[in-house]
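In structure tokens below, several structures.
Every number in this text was worked out from the coordinates using simple rules, so none of it is lab data. Quick caveat: nothing in here was measured; it's all calculated off a predicted structure. Cβ atoms are built from the backbone, for glycine too; each structure is taken alone.
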Structure I
Amino acid sequence: MPKARKMLNDWDAPYIQSLVRLIETQSKSTLAHWAINYSEHVLLPLWSKHCPDDLRPHKAIHAAREWLSGEIKLPEAKKAILECHEAAREAEGNPAAQAAARAIGQSASTIHSAGHCIGLALYGALAVAYDTLGTRAAWEQLEQYAGEECGRMLDALRAVAVEDEQNPARISWKC
């Protein structure tokens, strides 16, 4: 059995490029709220299913929300986010959980750099695919399912997108 991939890697895939085009029109605040909300509703339950006793991804989402509301400073939020990334590294043997934690960490990281929100799609969609289809599924099936999840992510972003946003985030895609 081939080793499980950690993320989607076709930057030119239509489901990624559709997200990128809309992301580039939105503010950092809109992107952070979208990524955090999606992670909380879709990926956090997936993480909890696989790692119910590890609350680090929960804490990362909570800290990002606290930073967005002005309750904590960025260094405190970053500490919780780094701990979420640590949880992902420790979940090495579970591709669905690992990808979910990576996506949650990237989503929470959007508070300090808007470009991190693409991690929701690159990691999160694959986490959902692994959880649904299993790690033994053919890559083509996993990628198709992940593409469908990216479509749901795009719909969620469209639902909160600000038309004619006056302050779109400046993102330098270095993928």
Structure II
Amino acid sequence: MAKKLNILIFPDPRLRKVAEKVTKFDKCLEKLANDMLDTMYEANGIGLAATQVDKHIRLVVMDLSEERNEPRIFVNPEYEVLDGHNLFEFEEGCLSIPGFNETIARPDKIRLIWQNLSGETLEDTPEGILTVCIQHEIDHLDGKLMVDYVSALKRDRIRSKLLKDFKRN
């Protein structure tokens, strides 16, 4: 039975914690991945990093399909930017920064390496929104947020608004 997890909201300092590499591939990891997928679906997101649910391991879940039936799980994901890349601009949102979207430019050609839930190493050269999404989620694992790509003034406004919303609820 999957359970809904609590998503941390900026400026919660736990979002800045760098995630540890996964070394144990077991039923607990599988359950966490499934709980994260259920939480992501319920929050109407397309990606979720373990850091966002206060689990500081290198685990990301994602589903970019229209039907919401193509879940992807990335354990210990990492990427390198490939030669000849351009910057791809995309308006990003984040479950940990509700109500805030920002156009961010990221490399459009990367080589992605990750493990699956069995510990098998996989590799891909993703394109389009998957490239953007995986970079966004790996940022979370490294303690970086999309507000780090905006000016300090804008970041402070977002922090103030979210703190005000939190106190109201």
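Given a value of 18.0 for mean count of other Cβ atoms within 10 Å over residues 19-26, point me to the structure among I, II it was derived from.
I
Relative contact order in percent (Cα under 8 Å, 6 or more apart) was computed and gave 24; which structure, I, II, did it come from?
Computing relative contact order in percent (Cα under 8 Å, 6 or more apart) on every structure in I, II gives 24 only for II.
A value of -9000 was computed for helix-only ellipticity at 222 nm (-39500 (n - 2.57) for each DSSP H run of 4 or more, over all residues; to 500); which of I, II is the source structure?
II
Using FRET efficiency 1/(1 + (r/R0)^6) of positions 11 and 155 (r between Cβ atoms, R0 = 25 Å, to 0.05) for the comparison, can you identify which of I, II gives the largest number?
Top value of FRET efficiency 1/(1 + (r/R0)^6) of positions 11 and 155 (r between Cβ atoms, R0 = 25 Å, to 0.05) goes to structure II.
With mean count of other Cβ atoms within 10 Å over residues 35-42 derived from the coordinates and found to be 19.4, which of I, II does the value describe?
Of the options listed, only II reproduces it.
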